[in-house]
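Pasting the structures in now, so scroll down.
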Structure P
């Protein structure tokens, strides 16, 4: 019987230059734990017991921090060439899954600097993935203030079309309140297929993970988005001010 349990990829390779610190961004603390520890614990509580952590800047420190957590493997992103490139670094650890016959095994992809991600949200995303049979399912949120976030564009039948980043959005697209939360689940084989087809034809010259859903959609594969996350889960950390905002959010939750 093929293994159908989820495996997670955690993107934790960034330096976080705006943090004004030599410490790898994911090792900064909020509410007593590192950002990365919050994310790994949420994944574990959601049933994602196999985790691939993609490291880059300060990789040795990140490895030392994680220590001997059960189920954790590491992949290395040697150059900062975008989120798609980071997931590509994890591909060699995904390929053995296919050899075991688990072609549609769910692969959850999250960012290591989003400590407010909740186990219940991940579980809802996985349940929707299983029920829809999608090649890729995006976890999204509905927010009154979508400023700075990618918009989920749908057609007149409410079907997913693409993710449009704010800087590229039209005036009408900027009014969309459903936003990308950088939280995805792919069928393992479909993820590897999409990663081979993304390119760097963009202003940043990087491989974007956000291009993968569109690649699969254009290939005729089922792709959808489900608003199963809370807007607060979009709080990622790139600056000391954002770290303070996350700490305040944790305090509010505890209250």
Structure Q
């Protein structure tokens, strides 16, 4: 699967990015659904219902695969995230108020008390990340896969953010990763594009907006840029940005606790 569009929301790991004018011309020239054919000789995609093609001869290839060494996440990284998310004061696509979640998280950590009913599934996910219990992982993952509206459901975005942090910290168990992959490959549990994002995330490939944040997390000299890059992510989509940011936050919380164990 591939995506054709602009790079307004960053470069996607499975994206073909054109200028805005080219995208508009393409959309006005074809009728959907339209079959697409690839010509290896001319290096172009030809659309069946329109007299138009996308030529790749002058295209510039890119890769969004994260190749950084595993890195230690610190409280400084987490503070930068909290500062930015607190300033936004937004709710996730699953109607969770992030500021309230953080306050409750601190209380739970201090008092070892039970989480509120509306965040139980988030805590199940946090526990499942390093679990070796197949049923526990399966239950936690299935709650989020495909949950929410839009081309990329909010639950999927949460998992993409979490997997991004895993890519630079290694916090997720092999069983956790394998469970997500097996469900995605054998079940129609989410949207096509949501599935694609997650399959690429399992390979360590993300949108450039996420990669920019990971760059900051793996370079101590760039920690101050986290707020800027996170603010850019928050502009993506209707709720995809905030949902992915919440997934990143979950990953950071897990990474810090995981490091202490």
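Quick note: the coordinates plus some simple rules give every number you see, no bench work behind them. Everything numeric here is computed off the predicted structure, so don't read it as measured data. Cβ atoms are built from the backbone, for glycine too; each structure is taken alone.
Some notes on this structure:
- Between structures P, Q, the calculation of percent of Cα pairs over 17 Å apart, for residues 140-203 alone yields its largest number for P.
- When helix-only ellipticity at 222 nm (-39500 (n - 2.57) for each DSSP H run of 4 or more, over all residues; to 500) is computed for each of P, Q, the one that comes out at -10000 is P.
- For 25, 23, 18 (semi-axes √(5λ) of the Cα gyration tensor in Å, calculated) the corresponding structure among P, Q: P
- Looking across P, Q, the calculation of distance in nm of label points 7 Å out along Cα→Cβ at positions 20 and 164 that yields 2.4 traces back to Q.
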